[in-house]
Structure I
């Protein structure tokens, strides 16, 4: 079927295709958070070095972030189903390789391949939704996608804690990866039958120079962000970040020149000139910086500061997941009623959550229960549920169909950059104030204070989100449903 064959009202088969591609999204984002609670188990099981442990997390994030834009462009060229199926297949195989790893080096290598494969199929999910659904049903589909993104981020620590609690500390981490083999295999079987082979109606050229500049520029951003805190931010990290500015400036010059010469730039004016695309991507980056890093510092507090188990750490963020689930699937209704004002509501709820959580932890003096922050986390999850999906819809609804993959890749890259930026800032503040006390009571107090201070960085990012939303609403006050 071609894109024009789909009617305004989707069929049951289209909804089943949506569920199938969303499972892929769930696996990819889940794997960026579930490993955090498995780190102690990996240390015990593999006797891995600190450097290897760091790259188990960083290698996945780097490969994931660097692959998204090229994969989106490739999908615009050859179609989205081949990339989705190929990416999920490789993700499933690399997950098995992770689980069977016998040392830290093997695990790092498998994680890099896993991140690459997640980036390979990631843009195809958003592109498939954009082409498969129309009008208010597209908003509803993006609402479900937003719920899945927020839910998988929050559920990762919970699921990881449950798996490790059910297995031994030495081998529990292996089952964190083996779960993906079962899910990935089921997704491949369902995808072969249900995911339509949507192909762009306009053939694309790849723009290798543009792709190369994007990759080098993103490496200059991602690498210091994921490595900086662990090496205490030496001069080269700031120089590398600064080098991204002339690289992206050169990219802009090249794309403009290629467009004038009649070529086809990967980030051409047709995409970047789309209403709300650039500003919406910046908003997405800032928002992901504000919420993704919350789980990292809370997990550090719960396990390293308070001495709680991985399962307790995972269950602690359950209220956030429940709040996200409560509002995420209805976000299209909030979007239809409030327009871009829904972003203000969502960001405000998350700001209340962050501020209240920071205050409760600060005044707890190191003796805090999960119940004390349950209500703030529910509020944060509700705000998250009504922010992510509407913003995605506002960004992508007017993107030309033949650039759906590239647009999805750029948006997901902005989200991954935001996550890396948020973790870099909050972790730097956290470890600067956490201390290294041997007394459990003193350490709990130090970690509580460090957590509260680091959460202030999340508030700063949310303030930037509010400014950007106010700016875009002033330029385009009304956004009607597509």
Structure II
């Protein structure tokens, strides 16, 4: 075992989460606790970058037999910490003088810690523990505004459906253990499944898809997403839409691509059907939404369908494109919800009509939201175009190489992307062509900084460096195969 310095972000988050309640008891300063949590996330983010991406060729290492630090884990750890940092900064302003703010930031840190564990897990039990640590913290975060009926209702729904999904996942894992005698992901991948159909393995796959399908809001396990996204505090919604969804995909990649890759025939067609249903149902449901949170929730469902389409392909390029799109989706959807939080904090509301004349009130926020929405469609030259292009191109290349039925996944993805433009344009039309109505409080400075960062990422960094980012994602995908 190498030195544990590569686990510094995990130790830092765990230590701060333990010290934060005591800090509040000593100083009775909730704002100090919030700033300490945000500073912790910033230090952990910087350490992750410097340790792996900023120090030349880093060597993968395994810790305690349960955690592996490699390019794949570090890529997603960096993403999870960046998402949590953005959510934390917005929360400082969003929560205002609400009580129990130290508890909020403690839960944010523990949820992020769970995601970091999932990114590095080498066995199914550690993976499940990481998922549950993130999930239990998220349940409380969703219901944080306990005097708001919408928030408590969303928290109750999230808890009940989340508990059911956890049971499904655990039962599927137990069946895999019964079949293979191990929980190690690499050992499961080395198992000889044979050419014949295995009924027990298929049942285990169904349970795991049902459990993790909830985490990524895949059809038919998506019904919780609109209610939770609408009722939760908006910074929490951003954290769930960007971070929790990415965590679910990390778990799916670990299990289906690595552990069950040799048993591809058992689940290939099933995931392809779920992918098409997910992108189609998500986009059709989003067409008639008037609440911006519900619209973006169904949009997230559709985006999950695009990403799932790469799983049946099982090539480095397609999976690299999927990882690329997971990361870019976190930026796009997280950025969109930051603007939603800013508009809500300004007293303008949370409906599509709330964005009338936003360009007159704040050109920066209006431009950032427009770029996020167009990037979600896949319009060039924004970041979402490059990730979605390489995702679909990877599937197309596999179809041309022999599996021609995969071409239907590309066709479904392109048609659904075109369909999504309709409901995004409703918001953009209100931003630029309608007059503003009513008075609004000033937009917070924290929000402006994050909006500028998202704008720069989607318009400059990702488009100009897409080849380097794609190369990293393909290397991460290769480590799974």
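Nothing in this text is a laboratory measurement; each read-out follows from the coordinates by a stated rule. Model, not experiment: these values are computed from the prediction. Cβ atoms are built from the backbone, for glycine too; each structure is taken alone.
Taking relative contact order in percent (Cα under 8 Å, 6 or more apart) as the criterion, the top-ranked structure out of I, II is I, with the highest value. When mean count of other Cβ atoms within 10 Å over residues 330-337 is computed for each of I, II, the one that comes out at 19.8 is I.
For the structures shown (I, II), distance in nm of label points 7 Å out along Cα→Cβ at positions 154 and 354 is largest in I. Source structure of the calculated read-out (log10 I(q)/I(0) by the Debye sum over Cα atoms at q = 0.08 Å⁻¹, for residues 130-409 alone, -0.34) within I, II: II. Quick check on the output: -23500 is helix-only ellipticity at 222 nm (-39500 (n - 2.57) for each DSSP H run of 4 or more, over all residues; to 500), derived from one of I, II. Which one produced it? The read-out was computed on structure II.
From I, II, which structure was distance in nm of label points 7 Å out along Cα→Cβ at positions 258 and 466 = 2.9 calculated on? Of the structures listed, the value fits II.
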